[in-house]
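Throughout, read-outs are computed from the coordinates displayed, never taken from laboratory work. Predicted, not measured: the structure shown is a model, and the values here were computed from it. Cβ atoms are built from the backbone, for glycine too; each structure is taken alone.
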Structure I
Amino acid sequence: MEQYDIAVIGAGPAGLFCAIHSIGPGIHVLLLEKNLQPGMKLRISGTGQCNITHDGDIRMFFPRYGAHGQFLRPALMSYTNQMLIRFFEERNLPMEITEGGKVFPVSHKAGDVCEVLIRECQHPGVDLRCGEPVHRVENTPLGFVLYTAGDTFSAKNLVIATGGASYPKTGSTGDGYRLAASLGHTITGIGPALTPLLIRNFPFADLAGMSFAGLPFSVWRENRKIFDGQGDILFTHTGLSGPGILDRSRDIRAGDEIQLSFAGPVQCDTFEREFQNIISRAPTRSIKTIIAGLGIPERLARQLPDLAGIPADSTGAHLTAAGRTILIGHLTACPLVVSSPGDLSVAMVTRGGVALGEVNVKTMESKLVPGLFFSGEVLDIDGDTGGFNLQAAFSTGFLAAQGISKRVGKRT
């Protein structure tokens, strides 16, 4: 049985970064990857362009992880976005900041990011083995024993950095949840995040590709408002996508009703008075023309009256009070019922994972099993679009390496 100081399961961004920062005199690191090459999911991130992080003050990142942003505070502060940018630029991979603050390699090639990480792991102290899925882990008095299909390894410290369960074709099939659970950890409810929404009887399928900047919306569940949101939204052939939807998809469930305000951030009663004033000033103008005059795309302006049961070519003078109420409802709170969020095969990241209350926030070490660490998406954390998930992977990988260094230091 081959023995190591540190074993890292998963050679994605979190695992690679953890291995890189665990390198030290006399330290032997084993990095096991189930795929035939490292970083399979990283290679397709950002449509293959790799939005590696986001610009700005790192403290502005915390709210971008939903309710779990505070858990990431020590990791993000220990390894910030600016440190991550410098890491790659010092290794001859320059970065650029695009409109909106997204950070990409200048080459816009995710493969270039992978190559830097792999090159850094080509160190005498790191044993990178691909095509080695870990089937079982045991915690023994002498350390952790890892069983693969063809070999057995032991390590004094273990890092689970297997990613989540989204994009399973890249190898992210939830292996880390099974291994963590076998070692006594709680796994919170797993589900898709950063995923488009399928809408029941979607009325705008023929408008697929139409997008809206900063569109206000609200989400309702069993006649109770869950939250208000605002963001860029895109019509697809089957429902809704775009950053505004993707970022909040972690909180949306089948059966929820999304109400879109095509009229912008307005109160319904205020908008109704304004709408009536427009009709009063030009009673012979068609309904579709009035709606288009509000800044709503012409094709949508024709379709919204149809949804309200009103001929789009009818004039404001012929609009009944009841018809006006229904139409204004579609303009300010157009109701769309979620058939389901996109499943894990299309979700960019996974909601749920290793329960955060069982992990030391300052070291990423298990509170239940000494010497066991976690990093990346296997944890119950998921961030917004824009590079926040990759930053979390790198930062938690770094912090886990620091935590292991402290253990090794105490032992020596």
Structure II
Amino acid sequence: MKHRSAALLLAAVFSATMLGACSTEPVSGVSQSQSAIKLADRNWDNFNRAKIEKFLNTYGKNSPSYNPAKPPYAVFDWDNTMVFLDVEEATFIYQLENLRFAMTPEQMDKALRMEVPKTNFAKDYNNAAGQPVNIDLVVPDAVDSYRWIYNNYKGMKGQLSLADVKKNPHYANFTTKARYMYEAIGDTFDVSIAYPWVLYLFTGMNEQQVRQMVNETLEWQKTQPIEKVKWTSPASLLGKAGVVSVSWKNGLRLMPEMQDVFTAFREAGIDIWVCTASFVDVIKEISSNPNYGYNNPADRVIGMELERDANGIIQTEFRRGYVQTQQKGKTKAIERFLVSKYGYGPSFVAGDSEGDMNMMQDFADTKLVLIVNRLKGKDIATLSKQAVDSYRTPDAKILLQGRNDNTGEFVKSQAHIKFGATQGQILK
């Protein structure tokens, strides 16, 4: 799809700015004795804010038809929807930076290989010499370096401090090649392989250890600038895979607009659920800990699950009988845990990517959908176009909310501002 012109973008932003009056219109179903539920202005697109407010007052406790015994409920994706960037990915980086692993080298070998095909990674992940890389080449390198770390780091079986371990090339070799695998697997193979892969690195931990690590990750991320980071493995440890590099965006931020949404939905008597493709313990912590402003009960998270032993220790195995909560799996999980509980589907759904598409459109009961605009393609681009085409119309069901990747903040339009860019773009 061709990019919109700057003129069209400015027109859309101007229209959104001029729509402020929409938020002051009388809300259907709210009596004069009731106070209409409002969202703080912040950086919402005005039309989006007005539509969410109208939804809250039309279907929440201000509605004459509201039944507290059968309340409506909303389902939210988490990463890049409730926060800027991805909590699971940030936690993985924190694990690597601080060597927070509870595995032997043999367990690490199993986790890194888990269900990954032996075929070569996508060409973008060839090594520095231009040669293809696969799991059988890169895992031995990572595990050899992890074994050195395991035997020498005082947080495992050795005597060296973390600072001293970081001076050895084995540290950079392990951390870079592990992070490289995450990207290479994700861009080469199906999400059913890529999404669980990073979770297996929690092997040997319990829930409280994972949640504590999430807390430490969030405190660390607050100190980090929003920037692209690049790691390159040391040439002194070529191994089988050779020198590889990997880049990602750092600087996770909480989203005050979405914190407000959770508060407003609770005020309206609408139940809140999270359905995430991240590990359930990771999202339980950030969504429920009052330090982070979302205040959603930990048992209101549906996410990726791993097997645990009788003592609650996480195993290198996806939980039997559970679906992966991505794409169609999100719909299946909602049907299993929520539709069976309430007797109906979600009234409101929010997400940002292709993984959220199914839950956005599979339920006849859904009245409103919010997409955080990340200029994603495929089917989510089709829904995003619907949001653009129905913008400012009374019957708009799909909302597209803009974001600035340079600041980690919403913008007052539908436009997404890419990292490094100064102007926004509405559709991919």
Quiz prompt | Value 0.00, calculated as FRET efficiency 1/(1 + (r/R0)^6) of positions 117 and 309 (r between Cβ atoms, R0 = 30 Å, to 0.05), assigned to which of I, II | solution = I
Quiz item: Given a computed value of 20 for relative contact order in percent (Cα under 8 Å, 6 or more apart), which structure among I, II does it belong to?
Solution: II
Self-check item: Which of I, II leads on distance in nm of label points 7 Å out along Cα→Cβ at positions 165 and 189, largest value
Solution: II
Quiz item: Ranked by FRET efficiency 1/(1 + (r/R0)^6) of positions 221 and 269 (r between Cβ atoms, R0 = 30 Å, to 0.05), which of I, II sits at the highest value?
Solution: I
Quiz prompt | Which of I, II yields 0.85 [FRET efficiency 1/(1 + (r/R0)^6) of positions 69 and 285 (r between Cβ atoms, R0 = 41 Å, to 0.05), calculated] | solution = II
Quiz item: For which of I, II does Rg/Rh (Cα atoms, Kirkwood Rh), for residues 101-180 alone, calculated from the coordinates, equal 1.02?
Solution: II
Quiz item: Which of I, II yields 50, 20, 17 for semi-axes √(5λ) of the Cα gyration tensor in Å, as computed?
Solution: I
Exercise. Out of I, II, choose the structure whose coordinates give helix-only ellipticity at 222 nm (-39500 (n - 2.57) for each DSSP H run of 4 or more, over all residues; to 500) equal to -8500 when calculated.
Key: I
Quiz item: If volume of the Cα convex hull per residue in Å³, for residues 93-300 alone is computed to be 195, which of I, II is the source?
Solution: I
Quiz prompt | Test item: mean count of other Cβ atoms within 10 Å over residues 85-92 calculated as 22.9, pick one of I, II | solution = II
Exercise. Could you tell me which structure in I, II was used to calculate percent of Cα pairs over 14 Å apart, for residues 61-108 alone as 71?
Key: II
